[in-house]
Structure I
Amino acid sequence: MKRSLSIVFCFLFFGFFLSGCLSKKAEKPVERPKIQETVNRVPVDKRPYSVLSFSDSGRFPAGRELKLEIADGKNAASIEYELEYQAGTLVQAGVGSINPKGEKLPLSRDILLGSCSAGGACSYSEDVKGGTLLLRFKGSDIGSIKGEWNFYHPGNDGKLASRDAKFQLDAPKLKNSYVLVAQTLGLPPQANGELIAGPYHLETTADKTGDMQLTMRLNEESEAVVLWRWDGKELQKIPSEFFGKTLTAKVTTSGTYLVIK
């Protein structure tokens, strides 16, 4: 009898123990706080001119590979680059590093919008919309700098814009081409004065752009502003009109556009 009571007692005790464990609320996992990286600490005129364009390596079909060019290493021990972009519903990235001391200027890297296996088979990211470019200048006062870029496939509607929508183009001749509209991380050479808009870089795989209507949103109203285009060798003054904070111009070629007072 005593043994039966002992067994019953053990079952009851064990039952209460289990019920207590099961009724206890599961602890929520502690989320690590996201580290906010400080970017663009130095003024734009102190940053090295860095630009995205389409690669001319010939290794991949046109429009599938981008080229990153950095005009000056700014005494950095190394430069890390991170090209992040939206491809359909996925977020992809091309990452790497550059040793400025071992290379000639401008520093350059080709970045495939896709991936290749060890066996050499390559696949390309589809429905690329654009994203961000982050450069980390290790051991330099420049720190980290970041900008945005938009990407258009053949079959676009010819209505092109930067991600912040402050740079817009009506370009009917570019409907059947790949087009890149990117903020440059720094000013092109020879650009002097107060920056009022830009700089934005327009790049396309088309042989000719045709006439394009450019509209840029200015940071302030001023009658002493000038639209410039950097073609890789020199700055060219572009005739323009403005009303309030809106500047318009007819342009006919790719390049880096900026407005200076």
Structure II
Amino acid sequence: MKVVLLAGGFGTRISEESHLKPKPMIEVGDMPILWHIMKSYSAYGYNDFIICCGYKGYIIKQYFADYYLHRSDVTFDFRDNNKLEIHDNFAEPWRVTVVDTGLNTMTGGRVKRIQKYIGEESFMLTYGDGVSDVDIEKLVKYHKSHGKIATMTAVKPDGRFGVLDIQNNRIHDFREKSKEDTGFVNAGFMVLEPKIFDYIEGDETVFEKEPLERAAKEGQLMAYKHDGFWQCMDTQRDKRLLEDLWESGQAPWRKWV
């Protein structure tokens, strides 16, 4: 089963770094967050990736073109016609297809553009800026059990703001917002049947709108509820949180890296 990663957006909410590189290439623990996501899938034996590029996609292509250089010790011998020698080269057993899906293409359009690389097989889809400790094996098993077109991982995120308990305009309590105070949100980590391509019209289609809303109305969209860790990287605050978790050794997804 192939894994499709959406990595083409502009990343405007973290523009401090995304003006230089695509958001999925922003580093956590000296490695792109895209790499962290791929490692989590690879831990479950899913090593065939399709990356939907757009904004500064050439940086993602260059990264994988030079992957051995990033991961190995290298000798550059300028005395011998600039000979390059890679020592103890290591790389994951990945097959990575990097596809230019357009600069301004919406998420649905990006998915539609990689249809020819999927064929008639089930596939997985997630965003290139969110990490989780979701059990991919259980997710896929759940998807296969219900026979619907789409499964979306749903999480209850921790709140960012305190909660006020108010009665008759009087504040009775002020507390930190908990998961119980929030509803489920789309965490990505989807499993899809190729029928989903029929729900996408073209480049202007937002995947989270018409395709998924239609699937939901037709009873074809199922939720895989995950009560473990999930965190996206929309802002510098999010990045600092992920960095702190990584540096402290407490990152829940680190067990796969």
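Each reported figure results from applying straightforward, stated rules to the coordinates on display, with no laboratory input. This structure is a prediction, so every number in the text was calculated from the model and none was measured. Cβ atoms are built from the backbone, for glycine too; each structure is taken alone.
Structure values in brief
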| quantity | calculated |
| --- | --- |
| Structure (I, II) behind the derived value 1.9 of distance in nm of label points 7 Å out along Cα→Cβ at positions 120 and 144 | II |
| If helix-only ellipticity at 222 nm (-39500 (n - 2.57) for each DSSP H run of 4 or more, over all residues; to 500) is computed and equals -7500, the structure in I, II | II |
| Structure (I, II) behind the derived value 24 of relative contact order in percent (Cα under 8 Å, 6 or more apart) | II |
| Origin of the value 20.4, where mean count of other Cβ atoms within 10 Å over residues 64-71 was derived from one of I, II | I |
| Which of I, II leads on FRET efficiency 1/(1 + (r/R0)^6) of positions 40 and 56 (r between Cβ atoms, R0 = 30 Å, to 0.05), largest value | II |
| If mean count of other Cβ atoms within 10 Å over residues 112-119 is computed and equals 15.2, the structure in I, II | II |
